[in-house]
Structure 1
Amino acid sequence: MKTDTSEKGLEALIVGYMTDDTRPAGERWIAGKPEDYDRSYAIDLEQLRMFVAATQPMLLEAFDLDKDSPTRQKFLARLQGEITKRGVIDVLRHGVKHGAHSIDLFYGTPTPGNTKAEERHAANRFSVTRQLRYSLDESMNALDIGLFINGLPIATFELKNSLTKQTVADAIEQYKRDRNPRELIFQFGRCIAHFAIDDVEVRFCTHLKGGASWFLPFN
């Protein structure tokens, strides 16, 4: 079988490894769907809904997460605003208060022997989405890969393959030139990091600033 040496081939290899169902459950990522990503709020709605359904089912109705409605939009606006203000790490750690309710958005590593905490931690949804269309306009701009925890984006990836004469330097330039830092997913604190990758090298940036973006080695 012919080896796919394109950028898409590298993308498929990475995502295939992460989502391989032969991997242990605690190491296997869920394959997300690009159409589940709500560009207005920078959230994977399906992964968020499924996490809440499994861990805090009473909030499904309280926030009307099963259908598009003013109630759901108000909650998503609140969640988006808290991430903008506090950053995604703080929101994952401490959750969000909305009206009369508090929502947990991540369950940390349990202490040994704490069965309830182990069950909650196992309910976290780590997902990876290929070709993530992120822009609010109809430019059709898409990221190669996005990583999410319980529907909240934590990292983005641009991939290159030296066999096609492109390297990590081209991925960095793509972030600098073609990824508008005013887009919601690229705003500071929205994701933990943005990664430029080829088949040899990895670099990352925590604060995209257009041409002034600074990428550090992650090898």
Structure 2
Amino acid sequence: MADLPYIIIGGGGHTRVLLGVLRLMGEEVQGILTQDDSIVGNSIMDAIVLGIDGKYTVEKDQYELINGVGNSASRKGSGLEIRAAATARYEALGFECANVIAPNANIMPEVKLAAGVHVMAGATLQPLVKVGKGSIINTNASIDHDVIIGEHTHIAPGAVLCGNVQVGDLTHIGAGAIIIQGIKVGHKCVIGAGVVVNKDVADGTVVTL
């Protein structure tokens, strides 16, 4: 990965998963920036919480940034706007968030990953998959051939996207959900855990069991 140490933006559950992957790979983590002032100065898995995201000065030539902001999807929406805003904030300062790929992820030839994509343990991406900027392919998710995933979208643990599926920006595909081949899921959607989607989903739609 990078020659420079990493700073992770976040402080929640996704940050802890990223720390685990980076430690497994022997990567150096300088610390964490957060929006939660109650944890500044504490450690998360031995990584110090350095300060408040947006107030702590990060020098571009000294660190690589990882967007460790996760999301909490609900009937009100995906919650991914906060993650997208964190990326945009640091892009304005000249940063490009780093990719994090777990060593036991299965990424086939001709997969295209944009900047800031995370592929977690056991995830499989088949040929000709395209994943947009800042998206998360979480633990044991299965992404079949020719799938296109938008920006800042979260494919949760164990979700299955069959071939030729398209998923828009800022969409949350819940744990264990199945998207049948050829389906299109729009922007800012929430597909609940365990849902089977067999017809197209319009922008902004919440689908639950």
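Just so it is clear, none of the values below were taken in a lab; they were calculated from the coordinates. In this text the structure is predicted, and so the values were computed from the model without any measurement. Cβ atoms are built from the backbone, for glycine too; each structure is taken alone.
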- If you rank structures 1, 2 by distance in nm of label points 7 Å out along Cα→Cβ at positions 10 and 74, the highest one is 1
- With helix-only ellipticity at 222 nm (-39500 (n - 2.57) for each DSSP H run of 4 or more, over all residues; to 500) derived from the coordinates and found to be -3500, which of 1, 2 does the value describe? 2
- Task: Can you spot which of 1, 2 the value 19 was calculated from, given it is relative contact order in percent (Cα under 8 Å, 6 or more apart)?
- Result: 1
- Work out which structure the value 54, 39, 29 belongs to, where Cα extents along the principal axes in Å was derived from one of 1, 2. 1
- Item | Cα Rg over 2.2 N^0.38 Å, for residues 114-193 alone - highest-scoring structure of 1, 2 | 1
- Of the structures 1, 2, the one that 3.4 was derived from, the read-out being distance in nm of label points 7 Å out along Cα→Cβ at positions 26 and 66: 1
